[in-house]
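See the structures that follow.
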Structure I
Amino acid sequence: MGWKANNPSILTNWWGQEGFGKDIMRVQGHCTFAGADSGDLYYNGAAAATQPLQTAAAAVEVVSDSVADDAGSTGALTVKVTGLDGDYLLVDETFTTDGTTPVEGTQLFLRVLKTDVMTAGTGGVNAGNISVRNLAGAITYDYIAAGRGVSMPGRLTVPAGKTLWLSMFEFTSNAITAQEFVIQKRRYGGAWHYWIDRHAYFGGVVGGYYPVETAIHVPAKCDIQAFAQLGGAASVTVDMFGVLTDD
């Protein structure tokens, strides 16, 4: 049962307090910068500052850089890709891994939101780095680092017919250096702009935490992604959380 975005009773309840508000969106991102640099907070942000984003719905392929991510071996056996189709509706597809051989899917994705290792061999988790790519193998849309079991894309897109109420964001860094942390937002058919901007000069936590009354409204089909600019080497993570309501 979903909340309605125009239901005034939302403002008198914490999400989930009475068993409602079960539809959530949460995203984490991570990037390690070797020196003063800037980029989106995703697996390859230190090498390619801008995270690739699909422009049309298309099938994807899943591949590992380890032969152990294969049936009968120790690593990942099945991987689920979750995202949005061309109508911005939630869809998913489960792939049976074949080690370093790409496995092509049939579901068309306009956005890849998250990738999970669903089953694994005796190692309990993916042995290698698993990539979700376009069928040509030239563009990686999502990535599970070896041993992590889940991707950390640092980006989300609100499904059609839904409103996201962002109630928490948190950036962490392990270095004492000048830092700027940004959540960028792009409305459907619009342009990217800085939406939330924080500055710091310490290794620690910078974030925002909002009760329902002040949760930040994000409309359907809106893209959100995390970005950082640093004055020196650091590893940075981002965590964002919100609840989905029906429009």
Structure II
Amino acid sequence: MAQLVIPLHYRPAPKKARRGAPKQPHGITLKAGEGTTLLTRENFEPLLDDLGDRGLPRFHLFETRTEARAAQLLLAQEENRLRGASSETEIGTLRDGEGVLMIFHKDRPVSDSRFEMIDSRLVREREIVGSWDLTGEECAAAFSAPPGLNRHDLATAIAAKISVVPAELLRDVQIAFERVPGAYTGFVSVSPEDIRQDHRLEGVDPDLLPDTLIQPFLGRASAKAELGDALNEAIDATVERILEAHPELIAGDGDSPEP
């Protein structure tokens, strides 16, 4: 089973804090930064005595950082309502975007590396492990692969969570996704409603053509469509607009454009 690694770090207490600098909690943290050390199987024991300043950590795992943030807010609001004080928490993000909520038990010390991990993911095809249970070499190998590579399980889970919204909103979400840098942009989009309105299906009761019936055929048709000319036209039109808006990108006399 493929693994997802929670990168846990150790941040030592600052010898002398700079005036006006934001206070950084020392001990265990999900945030890598200047002076932090990734906790691995090799260095966990030597650092054990310095790890418990924030208390014993517990990890809650979600498909997205947004879910982890929602859980953090809910925990804070409920604890505030019940006893007026909230637990210390921290949110982290795995390489492919999964969210981690770390909650500290302030009255319990860190005595070993057997930290509790509560998996709240919808799809659990990949095992979650902590960097502290792996060697440094194993961590480096896990973090070296390109982000998002072959993450069909994560994509399926996120799509399943979004798919519960009304179809009209789902289409607006798809349009919004297309504006996110790095996303696919569809030059031709077809919905089940477009299929139902085709003249060849006139007179067919719409109840006999629900979205769930049409969508699989729509997907197969899209996969088999010959779109070479449309793709080239889309790329040509996009590049033309980029160069028209930014003529400085065109190299002249063999020179490369400035970054």
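Every read-out reported here was derived from the displayed coordinates using simple, explicitly stated rules and does not represent laboratory data. Values in this document were obtained by computation on a predicted structure and should not be read as measured data. Cβ atoms are built from the backbone, for glycine too; each structure is taken alone.
Tell me which of I, II gives 4.2 when you compute distance in nm of label points 7 Å out along Cα→Cβ at positions 83 and 163. Source structure: II.
Rg and Dmax of the Cα atoms in Å was computed and gave 25.2, 79; which structure, I, II, did it come from?
Numbers: I: 18.5, 54; II: 25.2, 79.
The read-out was computed on structure II.
When FRET efficiency 1/(1 + (r/R0)^6) of positions 131 and 235 (r between Cβ atoms, R0 = 41 Å, to 0.05) is calculated for each of the structures I, II, the largest result comes from I. With helix-only ellipticity at 222 nm (-39500 (n - 2.57) for each DSSP H run of 4 or more, over all residues; to 500) coming out at -11000, pick the structure among I, II it was computed from. Label of the source structure: II.
Once relative contact order in percent (Cα under 8 Å, 6 or more apart) is computed for every structure in I, II, the highest value turns out to be that of I. Upon calculation of mean count of other Cβ atoms within 10 Å over residues 43-50 from the atomic coordinates, which of the structures I, II produces 13.4? Value 13.4 for mean count of other Cβ atoms within 10 Å over residues 43-50 corresponds to II out of I, II.
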